[in-house]
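These are the structures in question, set out in turn.
What follows is calculated from the coordinates using simple rules that are stated; it is not laboratory data. This one's a predicted model, so the numbers in the text were calculated from it and none came from an experiment. Cβ atoms are built from the backbone, for glycine too; each structure is taken alone.
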Structure I
Amino acid sequence: MEEKILELIKKYKKIVIARHVGGDPDALGATFALKEIILENFKEKQVYVVGASISKFKFFGTHDKMTNEMYEDAVLIAIDIPDIKRLDGVDFYKFKDVIKIDHHPEIDKFSDNEIIDIDASSACELIARIAYNLNLKIPKHAAENIFMGIVADTNRFLFGANKAETYKIILKLIEEEHIKPNELYEILYKRTLAEVRLEGFISLNMKVTQNGLGYVKITDKDLREYGVDSASIGSIMNNYNFIHRLICWVVFTEDVKNGVIRTSARSRGVKINKLFEQYNGGGHIYACGAKLKDFNEAEEIIDKLDELCRQYNKDELQ
């Protein structure tokens, strides 16, 4: 399949790369890295990365705004996304050919040209694997983006990095592309004092049920008080892993600008992806997100997650 994907990249002059809404470091790292890899190896190509810009992660690259002209005789490469409805910035149905590269459990079958590996640590690992297997040159900035995406999606290798191949790719990025991990960690994990204080607010206000579900609601008033936006929550979520008796945790954040409740959840054993797919969201088995209509839907998710936790605890005792 890697050779087939290379043929399609060679075939089209214009290449549009898209990812899921609410791009995280893995999705952003993978899309911008692939753009730079293609331009490095096929300089005549026109390559665009589309989707809403995220100021917090502007160091990955600059997004392009999709135009009607960009659809003409172009191939779409959808990265780090299992379902069509969450594609950001493009109309999927306007492309003749689509390539899909993903590491989530599949929701939609929307391409015959796909590489899906749910055992891969990240989309960035898949981009690196494809590039190395096809002997494509990886520019240094692309290598840095790949490294940061892998680090972020594994939470600094605390989970999802169980295969030797992940570490072999990291070693190649250091030895062959000459990246400097310490410098990249500083770029990726530098936080404002406001974000640190917001994490304190979450810790103090998180309610925990008898079944091990932790949840907290953050209003627009709270965000304004701490001087942060709703996008700041994603980088905080993984910090609640490894807390005794907390097996699942979810944060609901009011996003007045877009009229939604941003929802982010993590789990240390409870499978939660199917539940979030019911609310126009999804993600990994143990890490999901969604955009809800209101806090009433948040209450529904709290009840359902708590029941999943109860059942999980019951099964563990048997």
Structure II
Amino acid sequence: MPDQKTHKVAVVAIGGNSLIKNAEHQSVEDQYDAARETTRHIADMIEAGWEVAIGHGNGPQVGFILRRSEIAARVEGMHEVPLDVCGADSQGAIGYALQQNLQNWLFQRGIHKDVATVVTQVLVDRDDPAFQKPSKPIGGFMDEGEARRRETAMGWSVVEDAGRGWRRVVASPLPKEVVELDTVRALVNAGVVVITVGGGGIPVIDTGNGVYAGTAAVIDKDYASSLLAQSIGADLFLISTAVEKVALNYGKPEQRWLDRITVSEAKRYLEEGTHFAKGSMAPKIQAIIWYLEAGGKHAIITTPENIGRALRGDTGTHIVRDRARRR
């Protein structure tokens, strides 16, 4: 068992979209191949001495599961799959692809290390304001008649989506607690690579007296990975995404790449509201701020293929705590 006082622990958050390169490569086989490439770089981290817990997104994959469920219900009359169960399904499937590929890489390198996927629930507050204003589109498009029927019969919240049709929307509450935290912590401390909080975790609420029940919601995977990093005292929180570095004024003539910033600078840029897109980079920055403000040491945002270089300080955006002022 690794020494809990000396080993380096990293939480690595990878996006569900990172398993799908483009519209022409969405099959299960394509996603497995993408997972192979991503896990190669995580294997580099492990070879360099890091103990790793991996969080991942699942947006596209849950979308596929929902569509299959909707089509099967319409064509064959089969029961539809609840959203929380879709999340559990995706945790197993994505976890399998990541787990097997990582096991293969480690075996090829002569590294004797176990890899395990934990089906993970994440507690949310049933009174979270997000439940009053569902905003996360899920599933396929419907005509207004079908949308209204489901709204009445099934209690769905539905919206018209940019002229493309009607869709169901669900809440995106903040994560409060990783239910399987003790299990994840024990595995990490035992030297096991753990794949956990998949898709931000399966959202559950406490119905009273400690009884959990799944709820139709979506948790941001960066927020859940941040909570995990805080909860296990990770030395590093690394978010793997589509860009090598974070930029101010991204995509504009005055674009400026960021190499290293403090929490105060990150908060200022986030509050300015013009630099980071709400659906992509903003939650990543917020997740890192929460991690560092809770005592985290170091955070990095970069692409999977640049993880090794980022760990050496050669690339990526590094975010650190503010230095304490001298008295």
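At a glance:
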read-out: Per mean count of other Cβ atoms within 10 Å over residues 25-32, the highest-valued of structures I, II; value: I
read-out: Which entry (I, II) yields the derived value 3.1 for distance in nm of label points 7 Å out along Cα→Cβ at positions 81 and 113; value: II
read-out: Comparison of I, II by distance in nm of label points 7 Å out along Cα→Cβ at positions 161 and 305 - largest value held by; value: II
read-out: For 22.4 (mean count of other Cβ atoms within 10 Å over residues 33-40, calculated) the corresponding structure among I, II; value: I
read-out: Structure with the greatest value (metric FRET efficiency 1/(1 + (r/R0)^6) of positions 65 and 217 (r between Cβ atoms, R0 = 41 Å, to 0.05), set I, II); value: II
read-out: Highest-scoring label, criterion being relative contact order in percent (Cα under 8 Å, 6 or more apart), among I, II; value: II
